[in-house]
Each structure stands twice: as structure tokens, then as C-alpha cells.
Structure I
Amino acid sequence: MFRDPLGYRLKTLSNLMKKNMDKHFGPQHDRATMMQTWIIGFVQLRDSEGKDTFQKDIEEEFSINRSTTSEMLTLMSKRKLIERVPVDYDGRLKKIVLTQKSLEIHEWINQTMKQVHEKLTEGLSSEEIETFIRISDKMIHNLSKDDVNQEDKN
């Protein structure tokens, strides 16, 4: 069986990353899943840039499909992590707004994520980190092209 040396390492890295994150965020922080915390961080960043965030933005940022995103946002809304607020200029659109609860979670997560990042990048030079980011961005782009081509066919 062919064992893709890149895919194998990326999957292993993903598994280890999840295990590490669960260790830091798991039982003591059960108010949000890891994906929900990343969404909170994404919405917070866009808010700080003066940008509204919509479901479509989250789908694109995290490369997840519409139904998965919708389910996740519905659950986050039920857990009082976000609110969906209509916008004046389009009755169909609802922007994602963080609640006080999610802002408090974001503060705690920010500190913990810095610790995880330091562990992840231990022993790596800034040049190695930049190279990894550049290469992984290209890989993400390569795999995303298939998604775009599939959408064009539908």
C-alpha cells in the first residue's frame, strides 16, 4: 500500500495537535469545542478589523461545507456563544456576533494557544516556520481546487 509521506505526516501532526489541544482545553474547558474556539477567534479577528462575519466566511476560512457550518453555528447559538443578527442591507443575511460568554472564552483560549504554539514550534527557526506556512498554504490551495471544480460541476 502506498503511504503518502506528506499526507501521512500531516495526518499524524493533526492527530497530535488535536491530542495536545484536548489536553489543554479538554475537561477544564468544556464550554466550547476546539472548532468552535477557532471560529470564535476568527470572528473576533474580523471584528477587530471592522469586518462583519457571515456563515459563508466561516465556510471558506475553514474549508467546511454549508450544512456542517450551519449545524455548528446552530449549536454555538444554543450554547450562547454567538448570536445571528440580521443586517440592514440584506434581509437574507445574518452576521455572526460574539456574546460576552464567547469573548471570555476567547481571552482564556488566546493565552493557552500561545503555549501550544510555543510547544509546536520549539526548535524551529522563524525561516523554517515561514517555509512550512508557505508550503502548507500551497497544499491547501491544491486540494481546494478540487472542491471548486466539483462545485462548478454541480
Structure II
Amino acid sequence: MEIIYRHVARAVIPYQGEILIAQLKGAHSFLPGGGVELGETCEHTLKRELYEELGIQEITIKGFVGVMEDSYEEHGKVFHSISHVFEVEMKEDELGKIYPTPYSKEDHLHFYWLNHTKEELEEHNVLSRSVPELVSNYFTDYKPRFYTDMQHKSFE
């Protein structure tokens, strides 16, 4: 089976007790962000992705939330993903563009705000499977963590 490796940068964007969630229309929800391109830093990836997806001009990395490692199967391929997750803040005028109703610049995505509790994130099936615990624990003690949820432990 073909294995695809993905290095991803994800953003936790808090505002008024909620965080911004991205959703692939007709499919799953996830933290905003995307694939890190070769030679690109995670910070640059987040700046590029948030601009492409939402038109956000300027962000600041406030903190390191943690790392998630997972695997999933899709279209006959196994995806092995490492996600670096950062708390991101933006200026009030930038937040005004996306709160309370975020507008996606990309037709395949929808964005919404959601309470950052483990229960809410689980109820909305925000992926990867480690997101609910990672995010809720971060907002409890602000310590970064590492989670792994490898469904495909052996790629033989």
C-alpha cells in the first residue's frame, strides 16, 4: 500500500471562549492550516494558509500547543501525518473580518466557531482524533503536549 507522509501546521485561533474550525464541505472538520512545503517554516505555512483560506493579512504565533501524529487511510493510500499546532492571535480588525461569521475564500471550505471543550470538539468530530484532548488540555494548563494515534503502526 502506498504511504504518503504529510507535515502539517495547524492553528488554534481563540476568541471569546471559542476557536475557529475549518470544515471540508460535506466532510470532516479540522483546525485551520495546511501542508508545510519543502523549505517553508510552520509559521510561514500558517501565514500562507490563513491568507489563502480567509484573507487574514497578519498573524502572530502566541504559543506552541503541541504535536499530533496520526495515520489514516483514504482512497487506497495510507497517510502518515505529523501536525505542529500553534496558538495564533491576530489584530482586532483582522478578527472582525472572521467573527462572528467567517467567510472562506476557498469554495471547498467552510469555517465556524466552536467552544474549545473536549466534549464540543468530540461532538463535532474535529480531526485528527487527538485534537479534542490536545486543545482542551492546552486551555487548562497552557503546556504543549505530544499525542499519537497511529492506526497503521506497521507499514508492511
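What follows is calculated from the coordinates using simple rules that are stated; it is not laboratory data. For clarity, every value in this text was computed on a predicted model and none was experimentally measured. Cβ atoms are built from the backbone, for glycine too; each structure is taken alone.
Things worth noting here:
- Structures I, II were shown, and distance in nm of label points 7 Å out along Cα→Cβ at positions 81 and 97 at 2.5 was computed from II.
- When volume of the Cα convex hull per residue in Å³ is calculated for each of I, II, the greatest value falls to I.
- Origin of the value 54, where percent of Cα pairs over 19 Å apart, for residues 49-136 alone was derived from one of I, II: II
- When mean count of other Cβ atoms within 10 Å over residues 33-40 is computed for each of I, II, the largest belongs to: I
- Taking relative contact order in percent (Cα under 8 Å, 6 or more apart) as the measure, the highest value among I, II is held by II.
- Structures I, II were shown, and helix-only ellipticity at 222 nm (-39500 (n - 2.57) for each DSSP H run of 4 or more, over all residues; to 500) at -23000 was computed from I.
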